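Structures given as structure tokens follow.
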Structure 1
Amino acid sequence: MQYFKNVLVRFRKSDRNLKIFLLGILFVGINSGILTSSFNNYLYDIFSLGSEVRGFLELPREFPGFSVFFVFSIFYFISMKNWAVLVALFSGVGILGLGYLSPTLTLMTFFMVIWSLGDHLFMTVESSVGLALSQANKEGKRLGQLSGARNFSAILGSSIVFIGFSKFHITYHTLYLIAFVVAIIAAYLFSRLKLQSQATIKKIKFIYRKEYNLYYALNVLFGVRKQMFLTFSPWVLISVFGTKPETIAMLIIIASVLGVFFRQAFGELTDRYGEAKMLKADALFMVVICLGFAFSKNVYLLYSLFIIDNLMFATRIARTTYLNKIVREKTDLAPTLSLGVTIDHLFSMTAPMVGGLLWVKYGYSSVFLATIAVAALNFFAASRIQYESDAFLRQ
């Protein structure tokens with residue numbers, strides 16, 4: 001309780017712009033938490049999708065993440081404040097369309113892409129505005145505060161889904177109307193920001209260097225592994241084991257709460273044992289999780305594995321610190337991270353399509369057995385991490 005009191009005291013002492021932006025993040029995050037924790041059930045309950053269509057749906061859903069670089073490059077002249085308003089509106093209009101204007105799969109896909117565009121663009125907007133609101137040499141602290149607010153709001157969004165379905169038996173229409181309202185509140189709050197009139201999103205650049213090939217490979221493997229599980233682990237729970245929206249929401253709440261502590265612990269363990277050992281450990285955990293989803297019929301075991309898999313997304317920390325150690329120049333860091341995210345999303349778009357086809361032809365176990373092969377490649381790639389010399393990367 002004292003922790004929350006301290007947070008409120010610090011919030012009251014914050015400057016006006018920071019208060020407004022934190023509240024805006026809170027409402028955008030609630031919108032995101034609501035859709036993230038209910039979307040798979042929505043697809044299954046409303047559209048009765050098969051596994052093949054579910055896999056192919058990830059192509060348009062993840063395309064906005066791939067296109068972020070191009071969007072910001074083309075519309076670089078739009079101010080950070082206006083971008084913040086726009087992404088909140090995208091999130092609101094997208095989820096309202098899903099709830100009320102999607103009688104067909106085509107229209108649903110259209111509004112899903114609008115929502116996804118807002119969600120992916122906000123990742124960059126959040127960082128850019130956060131840096132603009134930071135004091136010199138305290139940028140990391142500010143971004144950490146914003147990340148904490150986003151994580152807390154995601155828990156709130158998932159809690160609305162859990163309480164709404166378990167206690168009040170609400171419909172997706174009502175749920176997504178709530179998400180629309182909070183997004184509009186966020187847009188209004190962002191419109192009240194008073195940033196420098198010329199403050200724009202810093203133009204995103206890419207840098208490709210041969211010596212960073214291992215980092216790129218790790219991002220490819222993470223993109224495949226991440227999206228296969230984000231797509232098909234909840235789909236197995238829902239379509240095979242009949243898991244309800246409130247249960248999925250509760251699993252995400254548990255993973256989010258544990259993630260607050262796990263991410264910090266993972267970062268400390270990475271500093272202590274190194275990126276290679278942590279990424280190899282992730283690959284081994286992945287094998288165990290895949291075997292569980294492929295063969296276990298114990299739904300409670302699968303719930304546990306679902307939570308563990310969500311926690312293991314913290315491996316992004318190890319890839320980032322590895323890159324930080326091998327970059328030729330520190331100015332390479334941000335553009336190489338940008339390229340890594342784009343590569344990640346390129347494979348995030350395409351891997352689930354293969355997974356959906358495997359499910360149809362060989363059953364859902366084949367999806368997770370195939371992902372074991374990805375885990376094996378990830379283990380091999382992590383084994384090649386070294387810092388003393390990058391000569392092996394240039395071969």
Structure 2
Amino acid sequence: MKEYFVKMRVIILGQYPLDMKKIRGGVETCIIGLVNELKKYSDIELHVITKEIMWENITKVEDNVTIHYLASPPLPRFVTIKTIDQHKTIKKIKELKPDVVHAHMTAGPGYCALKSGFPNIVTVHGITKEEYDPKIRPGLLDTIRRMVAVPMEDYVFKHAKVLTVVSYYVKKNIKPFCKGEIYIIPNGIRNEFFEIENNEIENMLLFVGGIEPRKSLLNLLKAVKIIKKEIPDVRLHIVGSVRKQRYYNSLVEYVNQNNLNDNIIFKGELSDEEVKKEFSECSVFVLPSKVESFGIVLAEAEACGKPVVASNIGGIPYVIDDNETGFLVEYGDIDGFANKILLLLNDKNLRNKIGIAGMEKAKQFSNKDIAKRYYNLYNAVIHNGKRK
């Protein structure tokens with residue numbers, strides 16, 4: 001008698017690029033890596049639901065994955081998140097009738113996953129209340145975003161039965177508000193970061209991330225000014241899109257006023273291959289953030305064998321082992337940040353030693369292992385019949 005094999009239907013809900021050459025941010029990077037591994041499982045029917053600013057829905061089928069790009073009008077996200085986007089997302093989930101929905105982020109995807117009524121897992125990549133703290137984002141639009149997103153996040157924390165978080169820091173901070181189970185599963189690194197060649201250009205620093213106040217780039221520019229006194233040809237490449245124009249303008253003004261034009265280069269938003277080239281050529285990777293739940297770029301730097309100097313905040317200590325795979329500096333200690341960078345730039349053997357340790361550390365963030373953990377969790381959620 002012929003046996004019939006029933007696949008597990010899984011929906012990944014969250015940011016996913018229309019153009020793989022243009023990857024937007026850490027969450028999107030993590031979802032891509034997870035999808036690339038899950039599609040190798042013969043017993044999974046994999047779907048991705050994402051939104052894209054356009055006028056008509058697009059569905060692509062490629063490499064055992066069906067990607068549903070839901071059209072979203074060119075309006076501020078706080079306008080569409082609880083109206084058009086929510087309606088379309090829940091409708092599509094119900095059409096697909098999944099065994100489990102895996103939502104990335106609370107406000108938006110997580111909220112829709114719970115409202116759909118299907119078994120679900122919500123991954124908390126960052127805490128909205130922190131990322132939209134008025135001290136970091138005081139503007140009117142950010143205030144409106146906070147007013148819309150925080151209640152959605154609160155709903156997810158209160159009603160989700162299974163959540164995953166990217167670091168112990170996130171778990172500790174959301175646990176008092178959650179009733180469900182919380183598992184720590186870090187963000188994964190795409191395999192190609194382990195294969196990037198080291199084409200180091202001496203005295204080259206690299207920052208990758210959005211240009212916004214919570215990344216504290218002004219502190220980094222001040223550190224470069226200190227470093228320049230000892231290493232005049234030090235260079236910092238800042239890779240990432242401008243998310244706050246006024247903040248970016250203040251950075252450019254500081255560069256001009258302090259004669260740092262030859263030392264600091266704003267590279268803008270680069271393609272995936274161009275970003276990898278920047279990783280390949282840097283001597284030290286730097287991240288001076290004030291708020292960071294994980295910092296996937298840190299793990300990517302480790303995978304490339306690059307030493308890191310970063311703020312000792314949030315989930316960063318979960319990724320970087322101080323004095324082993326990099327140096328952690330208390331937030332706001334500009335002199336301390338500059339001194340650690342100088343220590344690395346002046347000692348190639350130390351850079352190599354820390355870089356090797358970082359590559360070993362990064363193995364625990366491999367997408368293959370992360371996907372296996374999620375595969376097991378999907379099965380557990382389905383078999384336990386957990387719902388919203």
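Any read-out appearing in this document is the output of simple, stated calculations on the displayed coordinates, not a laboratory observation. This is a predicted model, so every value here is computed, not measured. Cβ atoms are built from the backbone, for glycine too; each structure is taken alone.
Give the label, chosen from 1, 2, of the structure having the highest value of mean count of other Cβ atoms within 10 Å over residues 56-63.
Going through 1, 2 one by one, mean count of other Cβ atoms within 10 Å over residues 56-63 peaks for structure 1.
Given a computed value of 5.1 for distance in nm of label points 7 Å out along Cα→Cβ at positions 40 and 256, which structure among 1, 2 does it belong to?
Of the structures listed, the value fits 2.
Check the numbers for mean count of other Cβ atoms within 10 Å over residues 88-95 across 1, 2 and tell me which is largest.
1
With Rg/Rh (Cα atoms, Kirkwood Rh), for residues 64-167 alone computed per structure, which member of 1, 2 shows the largest figure?
Going through 1, 2 one by one, Rg/Rh (Cα atoms, Kirkwood Rh), for residues 64-167 alone is largest in 1.
For the read-out percent of Cα pairs over 21 Å apart, for residues 112-303 alone, a value of 68 was computed from one structure; give its label from 1, 2.
So the calculation was done on 1.
Have a look at 1, 2 and say which one yields 16 for relative contact order in percent (Cα under 8 Å, 6 or more apart), as calculated.
Of the options listed, only 2 reproduces it.
Kindly point out which one of 1, 2 the value -27000 was derived from, the read-out being helix-only ellipticity at 222 nm (-39500 (n - 2.57) for each DSSP H run of 4 or more, over all residues; to 500).
Derived from the structure labelled 1.
Where does the value 22.1 come from, among 1, 2, when mean count of other Cβ atoms within 10 Å over residues 96-103 is the thing being computed?
Clearly, the read-out refers to 2.
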